[in-house]
Structure P
């Protein structure tokens with residue numbers, strides 16, 4: 001971390017931390033991008049200067065995720081929340097049902113939107129245990145005629161994450177990966193469609209990444225508003241209308257930073273180390289800190305925990321804020337504490353949080 005710049009320990013759940021090196025590069029280029037005398041924000045999305053940025057971002061995503069041939073990478077807007085509707089609008093025909101695995105609030109929201117547009121069913125759920133785990137793969141129920149199976153790969157509110165994905169035997173698998181995309185290696189070929197808001201791991205808010213298999217895209221319903229059809233964006237390289245050009249530029253810088261950090265293997269190793277710093281404190285605290293997620297389902301991105309009582313929890317959060325920690329409050333729906341440790345959160349911030357947790361326990365035991 002650059003010691004000349006004072007930076008908060010940013011554990012916000014999203015929009016989240018961005019790499020300092022990326023912010024510094026964007027700052028240096030803000031007024032004059034590549035000696036053009038213009039900011040990238042001022043360039044036409046039809047011009048060569050921006051087109052190079054746009055295509056490079058796509059190339060880097062394909063490289064870092066090892067996306068196989070036969071997939072399109074699209075840049076949309078509207079966040080994952082719009083995808084909750086776009087997916088069934090495109091891929092849920094009247095004569096089929098779609099299965100949803102319920103692992104938290106965001107899967108519930110995806111289900112509720114799809115239910116407005118067609119027939120859906122719960123293929124498996126972890127709600128009974130207050131979403132402290134991921135359903136076992138053998139518990140997921142659907143048949144061969146299911147339109148698609150939808151999962152949420154990481155659950156920010158409850159701090160759970162899928163560590164193995166179902167083999168769906170021909171049924172199209174769709175994943176909302178908004179909060180863990182590019183945090184660890186995945187086999188993209190398992191999925192017909194992946195979508196993710198950029199604002200947690202790959203850039204600022206305003207860009208939504210969609211990775212879609214071409215043969216699945218061909219199955220999409222042809223009717224519907226032009227801007228809500230994936231085919232529109234695939235046909236025009238996501239340039240049918242003006243895309244969020246600055247957000248895509250920032251995403252390109254983040255992807256370049258990730259490549260320089262060792263790509264996904266390097267990022268994944270560091271994410272494991274960061275998470276271990278905090279989970280180890282929770283496990284060794286003799287119940288002073290209580291993790292929400294079962295160990296087998298723990299998220300590398302969102303560490304959720306509580307303290308023994310609400311007054312102590314309030315004191316913990318207040319003193320943390322005074323000590324320079326930002327974003328440690330749990331989601332408003334569940335309370336408690338949450339450390340979101342996305343890719344750009346420095347290892348040093350996780351060390352500082354570990355040290356603070358140790359000191360707080362010692363002072364309050």
Structure Q
């Protein structure tokens with residue numbers, strides 16, 4: 001482009017770098033941004049397809065499609081002029097780097113430089129990116145486009161267990177990644193649901209249902225109810241849930257496919273919190289013994305599934321320690337007994 005005409009006056013002027021978020025509807029700009037745009041001597045944008053441009057022009061703001069070099073922009077500001085640069089989605093790294101070099105050279109009087117966020121992301125805004133990415137993958141990926149809810153069941157179970165492991169390991173990086181993997185399952189299922197021919201729903205419907213449920217079940221937060229303890233909150237939650245679901249049994253809503261210890265503890269919890277007197281069934285065998293242990297653990301405030309998993313992890317560590325010790329004892333040269341052509345696997349299984 002042609003160089004912008006500089007003014008020879010002493011005032012170096014002002015550059016306003018206006019940034020916007022693509023996650024906010026175009027045209028929804030902050031009041032300081034509109035003030036800067038209306039007061040500017042020139043408004044520039046390097047991207048003629050920038051989503052904000054139609055709305056700026058509709059508001060009477062003249063926007064020139066231009067991408068000046070740093071020297072040209074500094075010259076255009078000379079004499080006390082204000083130039084607003086509407087940044088593209090990638091920002092303006094070449095321009096800002098050039099301005100930094102000019103400022104560092106000490107050869108020119110630099111205009112005041114202001115970074116003005118015209119719109120910015122609210123918490124959760126990156127979820128919009130996730131929805132868009134998932135939509136594109138569903139449409140363009142040969143594998144993802146063919147998946148059904150049933151196909152993804154095993155992945156949902158795996159990701160849930162991997163999340164549990166990350167929590168128990170205390171690995172923050174792993175926890176963040178596994179939370180993302182679980183979230184992917186939710187967004188993926190919601191995207192598949194959009195394609196249902198008779199009863200479609202979207203991720204927005206999923207979120208709306210969840211929001212309505214949370215608000216309704218927290219009247220002590222969003223209403224006039226008063227609770228003082230976590231136990232009162234739990235009891236209120238269960239009462240509200242029972243009314244919502246119109247359940248006739250405390251066993252309704254308990255998935256029988258969950259791990260057996262967790263299932264037993266959940267049943268015991270429902271019985272205890274409902275104030276029912278239901279003796280444990282008597283029978284022979286380890287199953288009834290485990291049922292009694294699970295019920296006892298739940299009554300004592302211990303999650304038997306978590307407790308057993310912790311014990312199993314300790315057992316795993318002991319196994320590894322024993323293996324390390326055995327390897328240390330057998331580090332000497334092994335006796336050569338010749339080839340064992342007919343020998344199979346040590347445990348007798350096929351490989």
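Please treat every number below as a calculation from the coordinates, not as lab data. As the structure is a prediction and not an experimental result, all values here were calculated from the model. Cβ atoms are built from the backbone, for glycine too; each structure is taken alone.
Quick notes on this one:
- With respect to relative contact order in percent (Cα under 8 Å, 6 or more apart), the largest value across structures P, Q is given by P.
- P(r) over Cα pairs in 5 Å bins from 0, in percent, for residues 59-130 alone derived as 3, 14, 20, 17, 16, 17, 10, 3, 0 - corresponding label from P, Q: P
- Distance in nm of label points 7 Å out along Cα→Cβ at positions 243 and 275 derived as 3.0 - corresponding label from P, Q: P
- Read-out distance in nm of label points 7 Å out along Cα→Cβ at positions 147 and 323, computed value 4.9, structure in P, Q: P
- At a computed 2.8 (distance in nm of label points 7 Å out along Cα→Cβ at positions 91 and 259), which of P, Q: P
- A value of 1.16 for Rg/Rh (Cα atoms, Kirkwood Rh), calculated from one of P, Q, originates in structure Q.
- Which entry (P, Q) yields the derived value -11000 for helix-only ellipticity at 222 nm (-39500 (n - 2.57) for each DSSP H run of 4 or more, over all residues; to 500): P
- Looking at mean count of other Cβ atoms within 10 Å over residues 67-74 for structures P, Q, the greatest value goes to Q.
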